[in-house]
Structure I
Amino acid sequence: MPPESVRPEKLEANEVGAAFAARRDLGPQYELELAESLVDRVNAVIDSRLAEKRSKRPPLDWAQMTLGLGSLALSIPLVAIVSSNVPGTFGLMLVLGVIAIVNLAYVLTRAIHQHRD
């Protein structure tokens with residue numbers, strides 16, 4: 001793999017044409033070597049593009065995912081308990097409101113800390 005600064009961005013049409021011209025000049029005995037060289041060049045371009053896409057993707061926030069799934073898991077029994085004990089929708093709104101506030105507080109705290117960095 002070429003170094004980071006030498007990675008090709010794009011495979012030019014004249015490079016492919018040059019490979020075919022070299023094949024005509026050198027003959028069929030060098031066909032395999034020319035094909036391997038062209039495949040290596042194409043692979044380098046693909047690797048470069050994949051590395052660029054990977055570097056642009058933000059890392060997965062496991063804490064936020066855990067908080068979201070935990071909130072969902074806790075909300076089910078809490079809603080069942082509150083609904084059986086408190087008539088009306090007040091208990092339901094209270095449980096969901098508290099869970100929403102906890103999640104919102106986490107998101108805002110993360111945003112503030114990321115903004116400082």
Structure II
Amino acid sequence: MGNQDNMNVPDDLWPVANYFMKGLGNEVNFNNEDDVAMLIRGFFFLYLTIVALTILAYKFGFAKKLPPLKSAVVYVVLIIGTFFITLIFGLNLPVAESLFVIALILGIYRLRLHQERKKRNISS
């Protein structure tokens with residue numbers, strides 16, 4: 001019964017997940033409210049980070065002008081999907097780090113594209 005009350009925390013988490021999960025130690029005791037609260041808080045902040053980076057990547061790379069209802073559906077599906085991605089892969093894979101790089105590259109691309117179009121319109 002002791003094994004069901006404790007969960008081992010991996011010591012080789014990726015940097016963002018490690019930042020949000022620091023303070024947990026090597027085990028989470030589910031009978032200790034502080035440990036459970038810290039685990040939920042860390043997961044929630046990791047989830048919000050992944051949602052924010054996913055929205056940025058979507059806006060920079062793939063978003064088109066949609067009617068408000070269709071746009072709301074896209075964002076709701078995106079938010080639900082990132083919950084499952086965070087739950088399954090968030091601690092084991094560099095999801096947040098990868099999304100940061102993706103958003104950065106797409107943001108730079110979008111900025112350069114905007115500057116090129118602006119320069120082309122001025123010279124026309």
Structure III
Amino acid sequence: MDDYFDNIDSTEINLKYFTEHHESIYKAYEKYGQLVHKEGGPLDEKTCWLIKVALSTECQYPRALRTHILKALSSGCTKEEIEHSILLVAPSAGFPKTMSGILILRKILEESGDDSIH
């Protein structure tokens with residue numbers, strides 16, 4: 001898992017490459033994501049991000065999970081709500097996936113100076 005945190009810059013470099021070389025595709029993808037959130041149905045923004053946190057945890061996409069946790073926090077989700085959404089993964093997808101998700105959440109909170117979930 002430490003390797004993931006050491007390679008965050010590679011994600012940013014790759015995204016920069018992608019947006020420079022495939023700008024119209026990226027913009028269409030970004031627009032699609034915005035439309036799904038805003039016009040896809042009745043769920044509020046916080047609920048959408050909590051679902052995305054759970055899905056990223058289950059799929060074991062650590063970079064997506066990191067992004068979704070940060071967006072959940074910025075949309076007003078509490079760390080307790082985010083942790084709960086990660087815990088809900090265990091019965092359906094397994095305890096190890098949940099533990100990986102909790103580790104990423106704890107790392108983000110540690111980076112932000114919030115050590116209340118340690």
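I, II, III: which one has Cα Rg over 2.2 N^0.38 Å, as calculated, at 1.42? So the calculation was done on II.
In this comparison of I, II, III, the computed figure 6, 30, 34, 21, 8, 1 for P(r) over Cα pairs in 5 Å bins from 0, in percent, for residues 42-81 alone is attributed to III. Ranked by FRET efficiency 1/(1 + (r/R0)^6) of positions 26 and 98 (r between Cβ atoms, R0 = 25 Å, to 0.05), structures I, II, III are led by II, which has the greatest value.
Any read-out appearing in this document is the output of simple, stated calculations on the displayed coordinates, not a laboratory observation. Computed from a predicted model, the values in this text were never measured in an experiment. Cβ atoms are built from the backbone, for glycine too; each structure is taken alone.
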